[in-house]
Each structure stands twice: as structure tokens, then as C-alpha cells.
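Derivation of every value follows stated rules applied to the coordinates shown; laboratory data play no part. These figures come from a predicted structure and were not determined experimentally. Cβ atoms are built from the backbone, for glycine too; each structure is taken alone.
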Structure P
Amino acid sequence: MQEKNILITGGAGFIGSNFTHYWLKNHKDDNVIVLDALTYAGSLKNLDESKDNKKLNFIKGDICDYELIKKILTERQIDIIVHFAAESHVDRSITGPDEFIRSNITGTHNLLKASLEVWEKGDMQGKLFHHISTDEVYGSLKPDEPPFKETNQYRPNSPYSASKAAADHLVRAYNKTYNLPITVSNCSNNYGSYQFPEKLIPLMIINVLKGIALPVYGDGLNVRDWLYVEDHCLAIDLIIQKGKRGEFYNVGGCNEWKNIDIVKLICSLMDGIFDTDKQLRQIFPDSPMAKGKKAESLISYVKDRLGHDRRYAIDNSKIKNELGFEPLETFKTGIQKTVNWYIKKMSEGFYNI
């Protein structure tokens, strides 16, 4: 394969940093440029694993800075853009939607406009704009409804999902109107290493370690399909290498779980780990396990989120049949790796919270 120059926006965030490490390991000849504004959810620490790799270059910047984007695309001769950068927390979008409109819609449009302007001057062959989206654009499923397919109508229910839906439409429009080579992946809930601890899984793990209440929205019966982040990276790679330009691909983990069952599983796993490791009880003296209690004792039901979608589930038959994608992790194997990672990182002071 010819050496490529790949721009990863949001590459110091959760999925973006995992993808950066993945790409550097699996495409050793390529030059990787990470563009990240380093807002609260992005950190250079997330890239430490690859900091000595000479193929990695970091640029601090905002995707809403059009001139900066154009300069990067031109000077770095970017062949592929993988666009992760986004405001992504639903709760934050409810209390402050403006930043979601700015980043997710205006920022995405800046990237599209700049890539078209730069790439149009040369040969579009080998160029690709890959946009990372979410299953939340499809809205909510009833318990007996089949999982979302790529043909499902968009029905976003939060400012976050509405901003991502708008971005998806812009990406599609740039392909249909200007022939910009694009692909889009709509993924289910990701989990794994480097996720900022505002999301369900890392929040529960860290709260247990700190002995803080585990807040569960409503009755805890909301259902999500969960995708291990490294499986997501594999799926994106397959789309970039083999996906049809102009197409959308749903990426799911085939792991539907109720929120309360996830919380209880995490508690059970952490009880077991602390039972066999006395040192952890000393490192985390505020944890319930250090006090002879079970992690489940921290579960607290709280008022439900506004507009809380009841169920998401992904039908990933398209990417499976066309590109050969299969998740490598079950939820139980992936969650064990995730719990172990957060315990290790918290014991090392990785998260200063």
C-alpha cells in the first residue's frame, strides 16, 4: 500500500485516541496527523501510548477554524480525513445545546468545505472523508421493534442527536452535490479505554472506586447496544479500505443490555477483583469493598433524563455481509478489560478527579 497522510479530528478524545493507536499499529507506513482542541474530554495523555511514534503529529486546533483546516489539508497533503471531533454527551446538549450546533454542524461543514476546496484542485482518486456518527440519529426503538437499519428514517430526540443528524445530511449532500468521496458510520454505544468519566460505564467504575453513589436514570431499563471501542476501530478500517464511496454503514456490537444490568455487572466484577486483591482495598479506601460492603450498595435511582430514548439497537448486517465485519469482543469480555483498565489507571492517578 502507498503511504497515506491521514487526518484524525478529535484524535485525543475517547474513540479518536483509540483509533489513532489502532491506525499507527496496523498501518505503519502512514503519517497520522491528530487535530484536537483539547476541550474537557480530550487529553494529550490519551496519546501517550504512541507519543514516541515518529509517524504521529499533533496539532492543537478547532474544527471551526476554517483557515487552519485548509492549511493542514494543503501543507500535510491529507489523503484521508477521519472525523471524530464532536460534542457527544446528551446531558450537556440538553443544558447547553449551542456548542453542539457550533461544533457538530458548523465544524463538520468547515471540514467538508475545506476538503472539497483543496482536493478539487488535484486528483480526488484515493481521497476520502469518513464521518463518524451515531445510532441516536434514528431515535428510539420500542421493545419489539427490529434494530435500526441504514434505511431507517432519522428521528433524533435530543439536541446532540439532532446536531449529528444534521452533520450526516451535510456529508451526504457534499457527496451527491459535489462528488466528494465520503463514507459514514453510525455506531452504537462505545465503551473501553480512554473514555471520559461522564459516560455510564467509566462513571460507574470510578464512582465505585471513590465510594460515590451510582446514579441510574429512571427505572434503569433503558436498553443500548454496546460496541467495544477496538471493534469500532476495526470496522472503520474496513470501511476506509473496502467501503463503497457515498455509503452509510451501521456498526453495532450485537450486545443489547439494560442500563441497570450493566451497572450490576460492573459491581459484581469489581467485588470479585477486590476480593482477591487486598492491595486495591488500601489504594481505594473509600470504596465499599474496602469497608466490607458490596459495590451494589451504592446504586441510586435518580430522576430520568429529559427525552430519554428507551432503546437503541443496530442491525449491522450490511457491514457484515459487504465488508466482513464481526465484533471480536462480547460485552462480558470487553467490560472485563474495561474495568481492569480503569482500576489500573485510577491507581496510577491517570484521572485526577
Structure Q
Amino acid sequence: MLLLLLLALLLVPSSTLHAQSKPLDIYWIDVEGGAATLIVSPSGESFLIDTGWMVGDRDAERVYAAAQLAGLKKIDYLLISHFHADHVGGLAAFSKMLPIGKFYDHGDAIEKENQQWLDSYTTASAGKRTIVKPGDEIPVKGLRVLVVASDQKVLAKPVNGGGPNPLCATAEQKAPIGLENQRVAGVLASYGKFRYLNLIDLDWEKEMELGCPVNKLGAVTVYQTSRHGAFDGAGAPAFLDAIKPQVVVVNNGPRKGMGQVDNGVKSITPGGPAPYEKVAYLRLAKIPGIEGIWQEHLSLLDPDPSHNTSPDMIANLEETSDCKGNWIKASVQPDGKFTVTNSRNGFSKTYTSR
């Protein structure tokens, strides 16, 4: 029997065995709040979400550097979540650095002030563009990438074991934070037990649509904070506590995201909602079952050590002028174990998907 097994392994092409042994890799690229994220499937296919700011090609070059580190010759799928400068500004330059196979977005609804970014995108994506709606899938081989929100709409029915959310009874509602943020195309990526949720800039009101009265997303493994961790307009506790992330990644900038604890928007819920923690990091730290919080930047808006995660888990500590653009990476194994690494200092920590 052992001899037969050895013969069978010899007949399997080495390239196939190598492909099966590859992890799922996720790179959170420092684009100072633009939330660029590169995913490389065990199949070798790549999925990029957003391209950062224009800013003299700085962010395009950082995304390209991550792609080179991952050994990529092209980007198979690119999602531009919405047409704000910090998410699509780097596209024109980046599209000249690496070929891009297919483009995905929320559609042409836009405000006048964002027209230049839609124009830049339509130029780069000509002939290769797909508009997505909730429930659509982006066909990355080896993953399930489900669109959970797009163009002001969210999933109609729960997935991933979602169901009624008792936390909604006393939850606060907030007014929308800009139409383009509400149009965001957000995704839930699944690989075995591992679930990665990225809602990019989706605001509090849309989080509540996804979380109340029914949690439509179930529990997730890794959650990338909405609005760069600027929890004045996102991070609804009834939503966060329902999705129960084990690990959170805050893809912020030194002065973008976090530190902004209240924008003065008043509750529109009659009867007085339950109070909640205003400091973003402390709100994340109170999520039931949370195991780790990683930050792209130390918040220089609020550098209080108790309002930021452990320094070992922060990729960049400086102002923009001195920033090296360090990344955070997660490598996920087929059994659900995953290791998060800080490129600034090599610090890593391993978790097991629940």
C-alpha cells in the first residue's frame, strides 16, 4: 500500500503539489488611509482592492512593490471600491506598471467633484469592466469572493450562518456620511474556515443595514476597519459585536482614521440608544472574542498608548514625510491557521480560525 502511495505521488506533477501547498496571502499596503489590499490566492490568482492616492506615484509604487514581493506578473482582478481620490488616485500610474485583467466597481453614479476619478477609471478599465451588485461573486480561483454591498444596496439574505441580531434593540442609528461612501462595493472573502471582511469606507448606516435586525454576514475571522478606523462615522457596536472578528486590521494613515472620536452627528433613534465607547481602538478592544488588533500607522491624531495597539503590531510610527511604507501581511493555511506579520520589525503572531 505504501509503495502504491509513493508511486501515485511521483505521478503528480511537482507544480501541482507546489500549488496545493501555497497559502492564501493578504497584504495590507500602506497608502496612508487609502486601504489598498492585495490578495493572492493559493491558486496563484491575484485580487487587488483599491490603489491609493495619486501623490506623485507613491502609492502606485507601493502597490507595485507588494505585487513584486508576491511574485506577480499581473493583477488578475481589481476592485475599485468607490471613486474617491484616496482609493482610485493611484490607478492611472499603477495600470502602466502591471497588466490588469478584469476591473470591478459599483457603477457610474457619481458626484461632480469625483468625476475625474471615474474618468480615470473608465480609461484604465476600457473593455474589461464589470459593475457588481450585492450577491455577485468575483471569480478568484481558490477563493469565494462575495460582494456584500454596492451602490447603496446590501445583501438581501444572510450568509455565513448569519441570523437575528439581539444587539439591535438598543443600537444607535446615524445619518449617512456622504453618498459615495454609501456606494462602496465591499466584499467577504472565504477560504475554508477563514473569512475576511473588507467594507472599505462603508458608513455606520450601511453597517446597520448589514447587521440589523438580521446579521447578514455571520462571524468573520479578519475584519478590515471601515473608514480607515475613523469611527466617528462607522464601527457601529451592534454590527462589530455581531460579526465577532478574531483579528482586526486598521488600514489607517498617521492622521487619517482613528483619533477622530465623534463628528457631532446626533442620534436619529427615538427613545435614547445605549451609550457606546467613542475611542476607536477601545471600541475594537471590547469586541467579544477579539484576539488581535493590528494598525498600519500609529495614530498621530491621538498617540495615547492606551488608544493604539501594541507598538509591535503597528507597521509605521512616523509622519508622512518620514514614512517607509511598511506593510502588514497575513498568510492563511488550508487548516485555518494564519500568521500576521509586521514588515517593520518582523513581529508575527499566529491565530486559528474559529
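Taking Rg and Dmax of the Cα atoms in Å from the coordinates of each of P, Q, which one would give 20.3, 67? Display every interim value, and only then the final one.
Working: P: 20.3, 67; Q: 19.9, 73.
Structure P accounts for this read-out.
Out of P, Q, choose the structure whose coordinates give distance in nm of label points 7 Å out along Cα→Cβ at positions 250 and 282 equal to 1.3 when calculated. Derived from Q, not from the others.
Out of P, Q, choose the structure whose coordinates give helix-only ellipticity at 222 nm (-39500 (n - 2.57) for each DSSP H run of 4 or more, over all residues; to 500) equal to -5500 when calculated. Spell out each step's value before the answer.
On the way: P: -11500; Q: -5500.
Of the structures listed, the value fits Q.
Taking mean count of other Cβ atoms within 10 Å over residues 162-169 as the quantity of interest, name the structure among P, Q where it is greatest. Let's see the in-between values first.
Working: P: 22.4; Q: 15.2.
Structure P comes out on top.
With relative contact order in percent (Cα under 8 Å, 6 or more apart) computed over the structures P, Q, the top value is the one for P, the highest of the group.
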